[in-house]
Structure P
Amino acid sequence: MTEMTQNHKKLTKGDLRSMYWRSTFLLGSFNFERMQSMGFCVTMMPAIKRLYSKKEDQAAALKRHLEFFNTQPWIGSAIMGVTAAMEEERANGAEIDDGAISGVKVGLMGPLAGVGDPIYWGTARIILAVLGATLAKEGNIMGPILFFVGINLIRVLTRWYSMNYGYQKGTEIVQDMEGGQLQKITTGASILGLFIMGGLVAKWASLKIPYVIARYQQDGQEVVRTVQSTLDELLPNLVPLLLTFLCMYLLKKKVSAIAIIFVMFAVGIAGRYLGILGL
């Protein structure tokens, strides 16, 4: 029993820290053949060196981690943790072949990308950018600082805790996904993001229709009735909201975002010149 304990191979905290720092360069060697594979392989090197003493075993491990890999780079650190746990079990005699390790990696890539992309790219980054731009527009230096510090703090914490979580849970993380936990997280993040973006539309999107539809005298004063004043009585900021829905609809129909922007420029300039549109 003592001999087995002494021969038991286990990753140290230093190994995990080294993997974490290497994971920050995951996209440093991105290519269109195997995507993030080389960055993944470089990240796994500290674990491979710790677990395998023979050069041929290390070479075989490096080779199997050069296979195609692509996911959201921040939360994807969880896959590195799971893979490190599987390599540790394999080095200690567990019957885990190359196919099992590759299968877990492939099985986790898609679901984690589906969670990470809307949370980090579609929600956190946009919200921080808008908040930062709001402060910067007012001449506040905290605008760019807020975005830079906020997005990097999220990145650092996500990478570190997801890698440790993946290592501690091992292959059990697959069961968590089957239980629908990731789907609940994604749905909650999407609802929060849409709620915040709805408020930002009312604050940032500005479009008015100052076209005069009526003029009349009331208590000795002239009252000018415009399309905008009528719409504001129904629902304030209705036009920007409808414009936002129109843009979302066009994007969903695969219309180019560049084309939408140029059309909006053209319509805005023409409407302003004709006195139909205003800010």
Structure Q
Amino acid sequence: MDLPRLPVGEAVEALVDWIEEYCGWLLDGISAGLRFLVDGLQEILLLIPAPILILLITVLVWFVTRRDTKLAAVTALGLLLIWNLNLWDLSMLTLALVITSTILALAIAIPLGIAGARSETLNAALRPVLDFMQTMPSFVYLIPAVIFFGLGSVPAIIATVIFAMPPALRLTNLGIRQVPGELIEVADAFGTTPRQKLFKVQLPVALPTIMAGVNQCIMLALSMTVIASMIGAGGLGYRVLVGIQRVDIGMGFEAGLAIVIIAVILDRITQNVVPPQQEDR
């Protein structure tokens, strides 16, 4: 005797139809807003001549890494290589997608992480959701994004935000919880408000842990670029995808090398934002 089949697929289709019918205006607004952000950021990056932008990024790396001349030189050489390989425009689109996705992911993750650290009920509710998000294969996020937003950069941003958000949320929660109780007691003794205690005690002490979450968020967003190219995101990921489809090792390797260079630069910048004396505190 066969068991009756549960209409899971039909229920999901009905839910999607309902969302599209009654929330279509909201989806269209989100799509237009995200497209405006990523297109605007890409235009700004491309408006600056490549040599000048390379110089600005090199100076930024030199300054953030506290005058690490070797790392600044490697950054300049890596960016010059990307320019020489005629991958500059694609790299700027990838960078615009990563920056937009990271900003949105952090705008959600950091406040939720702070709220979860303050509320055990919210923390208990968030934990299984984060476990689910981190164990789900990354390409699965593309399915609902494509259903609601079609093809292009917008569904890629949505999928990337969902994929990259959990580490930042978890580490923000952890950082706030690891603030020594003695500091909280001193702050309470001086009569600080919850807002003052958060911004003047908890966040400064938790900043190294939070920045580790920011670093992981950026790396995951960048790793999603190749997968997001499957739904028309463009950028370096699309170049890698075309190289795979054509079995063009050179094309795929060049685009992959450009992604690695961008990843190393972003990783070094975010790792050195917090001064060493603050990390030891």
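Rule-based calculations on the coordinates, nothing more; no lab input. Just so we're clear, the structure is a prediction, and the values are computed from it rather than from any experiment. Cβ atoms are built from the backbone, for glycine too; each structure is taken alone.
Brief remarks on what is shown
- If Cα Rg over 2.2 N^0.38 Å is computed and equals 1.45, the structure in P, Q: P
- Looking at distance in nm of label points 7 Å out along Cα→Cβ at positions 115 and 211 over structures P, Q, structure P comes out largest.
- For 2.4 (distance in nm of label points 7 Å out along Cα→Cβ at positions 99 and 227, calculated) the corresponding structure among P, Q: Q
- Identity of the structure behind 0.90 (criterion: FRET efficiency 1/(1 + (r/R0)^6) of positions 147 and 219 (r between Cβ atoms, R0 = 41 Å, to 0.05), calculated), options P, Q: Q
- Parent structure of the calculated result -22000, given that helix-only ellipticity at 222 nm (-39500 (n - 2.57) for each DSSP H run of 4 or more, over all residues; to 500) is the read-out and P, Q the choices: P
- Label whose coordinates, when FRET efficiency 1/(1 + (r/R0)^6) of positions 19 and 163 (r between Cβ atoms, R0 = 25 Å, to 0.05) is calculated, return 0.75 (choices P, Q): Q
- Which of P, Q leads on relative contact order in percent (Cα under 8 Å, 6 or more apart), largest value: Q
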